[in-house]
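Enquirer: Given below, in the form of structure tokens, are the structures.
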Structure I
Amino acid sequence: MTAIDDTLAALAEAMAANRAAAMAASAAGGAQDRTAQAAEAAAAALASLLARAQGRLQALAAQGARVQSARAARTTVLEQAEAARTEGDTPPLADAQATALRDAVATALGIAAEEIEAKATAIRDAVTALDAAIAAPVTAAEQALAAARATLATKQAALAAVEAQAAAALAEAEGAAPALAAALDAALTRRATAMAGVAATGQAARRAAALDWADYETARTALNTAAGDATGTGLQGAWDTAAAALGSALAEVVAAEQAVVGAEFDLTAKQAQAAAKRTTRPADGAAVIAAILAPPPPNPNP
């Protein structure tokens, strides 16, 4: 596991190094101005990253404090439960009080205490099953919503990737003409300077002419290559492919968002249904318990 403190320290060092580089390049002036600007921009980006990381750590610390508070609240409740089990003349959660309550319930039902004790597990299981039946649709709806949201996140990530591809295709198409214009200008300019250098006297001028010739050939090759697709069908094809992929990814995101909306609605409906069932739980639970405690029907063929 990467230590966050070490990572933040390294980040701070990198930010300081970029700012030092920016100051040094700015002091040099001239051609170093662009380097200074880039170094300062990098330092600013690192400063923003550092601030965001520190903010997230502060939020994490606050969440840790909430965990401690939750533990303290839990301990308080357990202490209250222990008091209800042990303190006073008739602590309500003591074993003796539990036995007395069981006997009172048995008397109210007109059955022996031993009978209700024998069926205690069946009663608890039946009540647990009743509560599970009420909660199950809500739980399933919550799981379906979580799955729908996860699918949406996946589709959104895929859409972002396709959007980047489409943006790149658009940038390539829009940058083609300026790039070719620059190549054309370079080819004509470098040819003229190369010819002038060839005609000049002195070895330095002739070597400079060789460099101009190399640049001329590079620019001319770029123009010749582009001429092989004079109408830009390759650019159009790249854009069409990216646009089709973008449309498909967008459709998937829309469908995933629709699924989330549907899952949210279904969860709300299931929660409402569960709330309604909880209002009838006393009667339903009583019926379940009555069925367990009812004596079996007499054998028609003794």
Structure II
Amino acid sequence: MSKLTKNFVAQSSGARPVVEIRHSALAGAGLVRVIIDATGNRDGKAVASALRDKTGGRLEAISGSFSVLNEGSFTTRLSGLMGVVRPIVHIGCAADMKGFTAFASNMFVDNEENMWKLHKTGSGQVLVQSTGLEDEADLRHLLASCSSASMAHTQPSEFRTMVAQASALSDNVQGGDFISYCGAMNTVVHGFAVATDPESRDVMVVSISGDEEIVSTSAVTAVHDVSDCPPVELDKAESVEVAMSAASSVDVNVLVNYYRRIYGKWPAYFAQLVQRINSHRFAM
């Protein structure tokens, strides 16, 4: 953890901080990268709460994505991801689906004609409502109306650096990479990239909990070295099948099952890996 981040986490005046979103860049459906200034209280949770209020409760800071850029005597500048706040319904039994009508394998509509998408998570299934803010124009309008966010060309070098670093990370994500990314629940998730689509800039991932998800490569926050991960023993036919699928991405299910086998074979390795990743204390 950097000295700047350590100081930010440790300092708290108790008073509510004043926050300003200085610069922003869209980062995939319902996501935006921001540079913010926080004045007063340096506590990460207090700053996150003030940020949510700043956007009228429509955007929230993604925990584990923020880092400190600069710390002054009164104001701290940070960069990180914010995501659209979406209503969520946890599905524990069939009764929880009452009032929802399916019109696709994972898409539903409620009695008020709101759209919902079904997601599988490590703790079960959830329905996540579409808010309309996934649209780029709506996100831009929200940022312009509720903050001092700027998407103009008069941007400071630190903003250009943030965008360039995010773009380089996004452009270089490949199938087989072990990545951290912002998932549908506005949390940072870890898992293997199964396959990428250069045209849509989407990546299919399978998380450590074994869940599949398609996210924008712009939602990727880090790529981790797993070269020391022990291999999974495959017979000759399986080896050929996995190699062909990795080369052509024709059958992603083969790769999904392969990565699930890796997780199942070496749970201690991935538990330690996630522990190392999470040991880095982010600003918030």
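Enquirer: Matching task: 22.2 is the computed value of mean count of other Cβ atoms within 10 Å over residues 188-195. Pick the structure from I, II. Spell out each step's value before the answer.
Expert: Numbers: I: 16.2; II: 22.2.
Structure of origin is II.
Enquirer: Looking at distance in nm of label points 7 Å out along Cα→Cβ at positions 76 and 276, point out which structure of I, II has the largest value.
Expert: Working: I: 3.8; II: 2.7.
Greatest value across I, II: structure I.
Enquirer: Further, regarding this structure: One of I, II was used to compute distance in nm of label points 7 Å out along Cα→Cβ at positions 172 and 244, and the answer was 1.5. Which one was it? Provide the component values of the computation, followed by the final result.
Expert: Working: I: 1.5; II: 3.3.
Going label by label, the one that fits is I.
Enquirer: Using percent of Cα pairs over 33 Å apart for the comparison, can you identify which of I, II gives the largest number? Please report the intermediate quantities before stating the final value.
Expert: Numbers: I: 68; II: 28.
Largest calculated value belongs to I.
Enquirer: Which of I, II yields 0.75 for FRET efficiency 1/(1 + (r/R0)^6) of positions 100 and 212 (r between Cβ atoms, R0 = 25 Å, to 0.05), as computed?
Expert: On the way: I: 0.00; II: 0.75.
Going label by label, the one that fits is II.
Enquirer: With mean count of other Cβ atoms within 10 Å over residues 68-75 derived from the coordinates and found to be 9.8, which of I, II does the value describe? List each step's numbers first, then the result.
Expert: On the way: I: 9.8; II: 14.5.
Only structure I yields this read-out.
Enquirer: Another one. Say we calculate distance in nm of label points 7 Å out along Cα→Cβ at positions 116 and 196 for every structure; which of I, II gives the highest result? Spell out each step's value before the answer.
Expert: Values: I: 11.2; II: 3.5.
Result for distance in nm of label points 7 Å out along Cα→Cβ at positions 116 and 196 over I, II: largest is I.
Enquirer: Here's something else I'd like to know. From which structure (I, II) was helix-only ellipticity at 222 nm (-39500 (n - 2.57) for each DSSP H run of 4 or more, over all residues; to 500) calculated, if the value obtained is -9000?
Expert: Here the read-out was taken from II.
Taken together, the values in this text are just the output of simple stated rules run on the coordinates, not laboratory data. Note that the structure is a prediction, hence the values are computed from the model and not measured. Cβ atoms are built from the backbone, for glycine too; each structure is taken alone.
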